[in-house]
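All of the numbers you see were taken from the coordinates with simple rules; none came from a lab. Just so it is clear, the structure is predicted and the values come from calculations on it, not from any experiment. Cβ atoms are built from the backbone, for glycine too; each structure is taken alone.
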Structure 1
Amino acid sequence: MMKYPIRNLMYEKIRQAGTLTDADLAKDLTKDGITLSESDFNKTLLDLEIYGLVRVSWVTKEKRRIELVADSSTAS
């Protein structure tokens, strides 16, 4: 079985939720047995943002809101 890139996995979770917080996303990943260091989590989130797939905004000092930019059905 091919290892599914963590970036794709995170994007899939965000796509299913539409909008969620960084804490909820981390919780979802942990539920699936995926544990990431905070720096890996943030780097992957930043990658998704750079690719224009998600938008990340600060809600409070500790909490970020992650939302899908557009459901790009071409990026399957």
Structure 2
Amino acid sequence: MNALKAHVRNGQIVLDEPVALPEGAVAEVRLLHQDDESPEERAAIEAAIDEGLDELDAGHFVDDETVRAMIRAYR
């Protein structure tokens, strides 16, 4: 079965549309837009973003036409 969409109403998880599940069926609920990374992973991501922005500010980048040519070369 595919993922089902639901919302929290009055502290309860309520499915947005009816679904036919057998009595006692077990479901796993995962929150969307949740930060799953650890503080260390998040710090590494932010450091990589900062490094990339520094490189961009310094003029160290490849223009889009060059990137397209590189992609075409690998086809």
- Message: Starting from the value 1.00: which structure in 1, 2 was FRET efficiency 1/(1 + (r/R0)^6) of positions 14 and 46 (r between Cβ atoms, R0 = 30 Å, to 0.05) calculated from?
- Response: 1
- Task: Taking FRET efficiency 1/(1 + (r/R0)^6) of positions 30 and 62 (r between Cβ atoms, R0 = 30 Å, to 0.05) as the quantity of interest, name the structure among 1, 2 where it is greatest.
- Result: 1
- Give the label, chosen from 1, 2, of the structure having the highest value of distance in nm of label points 7 Å out along Cα→Cβ at positions 6 and 54. 2
- Could you figure out which one of 1, 2 the value 67 for percent of Cα pairs over 19 Å apart was computed from? 2
- Note on the structure: With distance in nm of label points 7 Å out along Cα→Cβ at positions 22 and 38 computed for every candidate in 1, 2, 4.0 is reproduced by structure 2
